[in-house]
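Engineer: Below: a set of structures, written as structure tokens.
A short reminder: the numbers here are calculations on the coordinates, not readings from a lab. Values in this document were obtained by computation on a predicted structure and should not be read as measured data. Cβ atoms are built from the backbone, for glycine too; each structure is taken alone.
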Structure I
Amino acid sequence: MKRIIKFFSSIKLAIILLISLAFTSIIGTVIAQKQNPVLYVQHYGEGLYKLFRSMGFFDVYHSWWFILLLILLSINILFCALRRLLRDLRHLRLSPTRLDDETARKFNLSHSMMLDKAVSECKDKVLSIIKKDMGGTIKQEQGEEGGFFFFSEKNRHSWTFFYLTHLSILIILLGGILSAVLGIKGYMQILEGEKTDKFYEYASQNEYSLGFTVRCDKFEIEYYPNTMRPKDYKSTLSILDQGREILKKIIEVNKPLHYRGMTIYQSSYGEDTSSGNLVLQVKPMNAESTELFQEFNVAAGGSFEFTGADGIKRQVKVLRFLPDFAMDGQGKAFSKSNQLKNPAVQIMVTKEGDTPFALWCFQAYPDFHMIKKGEYIYTLKGYKGRMYTGLQVGKDPGIWVVWLGCILLMIGVVLVLYSSHQRIWIRLTPEKPGCGLQIVGHADKNKIGFENKFKYICQELTDSLKQ
């Protein structure tokens with residue numbers, strides 16, 4: 001049993017755990033957390049992706065081994081505090097209140113003087129000065145052979161503030177464990193005017209129920225003048241619970257909505273890429289042609305037809321639409337997100353009596369044509385879809401526990417730094433022709449300040465008793 005207590009209360013274990021948590025934090029910083037698995041595969045490859053996923057590197061702060069580190073550190077702090085508590089209680093119980101030769105030798109602050117007055121004449125003046133300068137608890141006791149003892153202490157329970165700081169750290173760790181075990185973060189996308197009661201976790205893409213319904217009544221976006229850079233965007237959300245509208249709030253970045261333990265943040269926006277229309281432009285490849293260009297609105301997966309200047313009909317079919325075009329390690333095209341960051345469309349052109357051909361059109365690179373075939377240039381001019389609001393959903397049951405721990409920690413640190421246990425022992429012994437006075441003092445913190453105070457008390461006693 002002693003070995004177990006010694007192991008869990010060792011400083012070495014605390015250092016190892018703190019280093020492990022620091023290394024864990026580095027992993028959580030270097031590796032982006034809770035991203036789309038497709039992005040991980042593209043960045044790390046299939047092999048490393050499977051390895052990192054099995055080790056929990058993509059959701060470090062909810063992994064079993066991170067929770068285990070927090071629990072072990074909590075046990076270590078608890079055992080360290082308990083070991084010291086037993087020692088402090090024993091020390092407090094055995095602390096002397098009478099000044100004897102052993103106590104006088106134990107502490108450095110000591111002063112002695114000989115007085116030509118009797119003990120009975122000096123004790124009242126000594127008591128008056130100690131009460132004025134020390135305050136706190138004062139004990140006086142009659143000694144053998146007519147002697148007298150005084151003991152004064154201030155901030156007797158200041159040693160307990162050390163345990164307040166340790167308790168606050170344990171509370172913070174408890175909050176972290178609660179957040180890691182019970183907390184969840186996900187996202188939802190709601191089209192303007194629609195509602196949902198579901199959200200999806202980032203890492204697993206599992207679907208969860210909110211327990212209530214969120215409706216997007218309105219989405220607004222403001223751009224910087226003469227640019228397409230967003231200056232501000234916000235959503236007007238309504239909370240529906242059991243069919244009744246409970247509240248309505250406009251949320252912006254850093255101004256979330258709170259309801260039933262869930263926090264809803266404004267995180268992104270975009271246009272719905274599944275129900276809108278692509279705007280494709282068709283113009284002659286021959287720059288000298290007088291034929292006018294044409295624009296067509298076509299749904300993703302849809303098609304349109306036009307007749308060229310040669311009188312031949314052509315059909316253009318949309319094969320794929322990728323709102324955020326990218327290439328993986330195998331050269332395959334995919335969309336990194338549902339936002340219109342790099343829109344691209346793959347179309348197939350079929351001319352009567354000719355072989356069909358496919359090509360990619362990029363909105364950001366209208367002059368890029370991998371295949372220059374046929375008599376026309378096809379350009380993606382844009383996408384017209386309904387706006388959606390991207391919301392981050394979080395449930396963090398440990399956040400208030402962490403805040404409580406932080407407040408207690410700040411209070412504890414201030415009390416530990418600025419509260420000092422101060423003690424003074426005084427012994428009056430009958431001596432011929434008068435009496436002898438010995439004073440001993442000790443403070444566990446701010447020793448320089450207490451030494452100045454001790455010298456002042458000694459000087460005041462000297463001036464008062466030698467008059």
Structure II
Amino acid sequence: MTARSSLTIVLAAGEGTRMRSALPKVLYPVAGQSLLSHVLSAAPRGTGSALAVVVGPNHQAVAEEAKRARPDATTFIQRERLGTAHAVLAARDAIARGADDLLVVFGDTPLISSATLQRMRAPLKNGAALAVLGFRAADPTGYGRLLVEGDRLVAIREQADASPAERAIDLCNAGVMAFDGRRALEVIEKIGNANAKGEYYLTDAVAVMREMGLQATVIETSEDEVRGINTKAQLAEAEQVMQTRLRKAALEAGVTMIAPETVYLAADTTFGSDVTIEPFVVIGPGVSIADGAVIHSFSHIVQATIGKNASVGPYARLRPGTSLGDGARIGNFVETKAAILEAGVKVNHLSYIGDAYVGANANIGAGTITCNYDGFNKNKTEIGAGAFIGTNSSLVAPVKIGDGAYIGSGSVITRDVPDDAMALERNQQTIREGGAKRYRQIKTASKKPKGGA
């Protein structure tokens with residue numbers, strides 16, 4: 001049987017007015033990805049699937065985010081805000097191509113799943129012209145109610161127009177719809193604007209279909225999955241739901257988390273087997289953690305790759321571009337950035353390794369800094385395999401430390417060090433007998449007495 005083709009239209013309203021921010025609402029992150037990106041990830045993809053994103057005028061950043069998240073997306077502009085049906089018709093050219101199914105999703109519902117969108121399509125195979133996503137609301141106040149007779153949806157009644165009996169209904173409209181693609185354009189074009197705002201509401205598609213003798217039905221999901229984001233409080237609630245999902249998935253995949261409620265993950269975090277994450281760890285976007293690695297408490301990791309049996313933290317910060325080889329050890333109060341550390345490297349405490357390459361089994365002493373920025377450019381430090389960098393050393397980039405080289409503690413290294421060489425850069429220590437006593441006497445004599453009360 002030939003697979004049904006689909007077109008998904010995502011309405012990506014960009015306004016962030018109720019968020020009290022100039023940032024377009026759909027660009028706010030949940031679990032390290034924008035609201036829009038989550039929705040686009042859930043949309044069908046592959047052969048026979050097309051994706052259209054409708055944005056408002058002057059929202060180039062939203063259009064760019066859509067293309068970043070889904071390069072296969074085509075963007076359309078709704079130049080006037082005349083309602084949801086009007087927004088869908090901004091993508092008229094895409095609808096007119098005639099996909100079997102038309103899905104309409106909103107860009108501020110980041111918890112929607114691809115499985116639910118797939119379920120939405122099932123009734124269309126069995127003769128329904130429209131499937132509307134509904135949920136049972138703990139408090140339905142403010143939501144449109146779904147009025148059903150048997151397995152048919154007969155109306156969507158807005159709160160203001162609902163009777164007391166209808167307001168008691170807890171089955172509410174989530175806004176997500178799946179149309180029979182062969183009739184979608186005809187139905188949506190018949191939606192009128194006979195309402196107080198003079199706008200074209202997609203919910204009126206149900207009434208249009210009844211007039212045409214077409215069947216509409218309801219698919220139910222959980223309230224959590226269709227949470228819309230209009231305020232910072234709702235954004236925080238969505239983050240909490242997403243984190244619960246991600247933690248559960250990680251635990252089911254075999255990750256050990258001692259206090260999972262204290263661990264924050266990104267939507268794209270990947271884990272190998274036998275990974276352990278201690279309490280109070282934050283993992284941002286772009287992180288992969290291989291088999292047997294341990295992430296100790298209070299570590300923060302973003303855009304980094306962690307090898308097998310590596311150890312990170314506690315109190316470590318791995319910034320973008322960090323790559324740890326198998327068995328590498330990053331200790332407490334160590335920061336890395338754009339650094340490749342090969343297998344067995346040890347940076348146990350109080351060091352900064354940035355814009356650097358560190359060869360296998362090198363040992364970096366406490367207080368070591370790669371001085372990578374000269375005020376104008378970032379420069380690279382290379383440390384060879386098996387090198388030993390003594391404590392409190394400053395490696396002034398660009399500089400190369402050879403394989404097996406030894407840097408004496410407290411050195412400031414500005415020139416390359418050959419393989420197996422020892423480098424030491426200090427001023428000769430001087431001792432002045434009685435100098436401390438004389439210094440105290442001088443300072444005491446010159447100190448002015450404190451004034452009276």
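Engineer: Match the computed value 137, 50, 47 of Cα extents along the principal axes in Å to one of the structures I, II, and report its label.
Structural biologist: The read-out comes from structure I.
Engineer: Out of I, II, which has the highest value for distance in nm of label points 7 Å out along Cα→Cβ at positions 11 and 323?
Structural biologist: Top value of distance in nm of label points 7 Å out along Cα→Cβ at positions 11 and 323 goes to structure I.
Engineer: One of I, II was used to calculate relative contact order in percent (Cα under 8 Å, 6 or more apart), giving 21; which?
Structural biologist: It must be structure I, since only it matches.
Engineer: In addition: I, II: which one has helix-only ellipticity at 222 nm (-39500 (n - 2.57) for each DSSP H run of 4 or more, over all residues; to 500), as calculated, at -11500?
Structural biologist: Attributed to the structure labelled I.
Engineer: Given a value of 4.9 for distance in nm of label points 7 Å out along Cα→Cβ at positions 75 and 427, point me to the structure among I, II it was derived from.
Structural biologist: I
Engineer: If P(r) over Cα pairs in 5 Å bins from 0, in percent, for residues 139-314 alone comes out at 1, 5, 9, 10, 9, 8, 8, 7, 7, 6, 5, 4, 3, 3, 3, 3, 2, 2, 1, 1, 1, 1, 1, 1, 0, 0, 0 when worked out from the coordinates, which of I, II was used?
Structural biologist: I
Engineer: For distance in nm of label points 7 Å out along Cα→Cβ at positions 91 and 435, which of I, II scores largest?
Structural biologist: Largest calculated value belongs to II.
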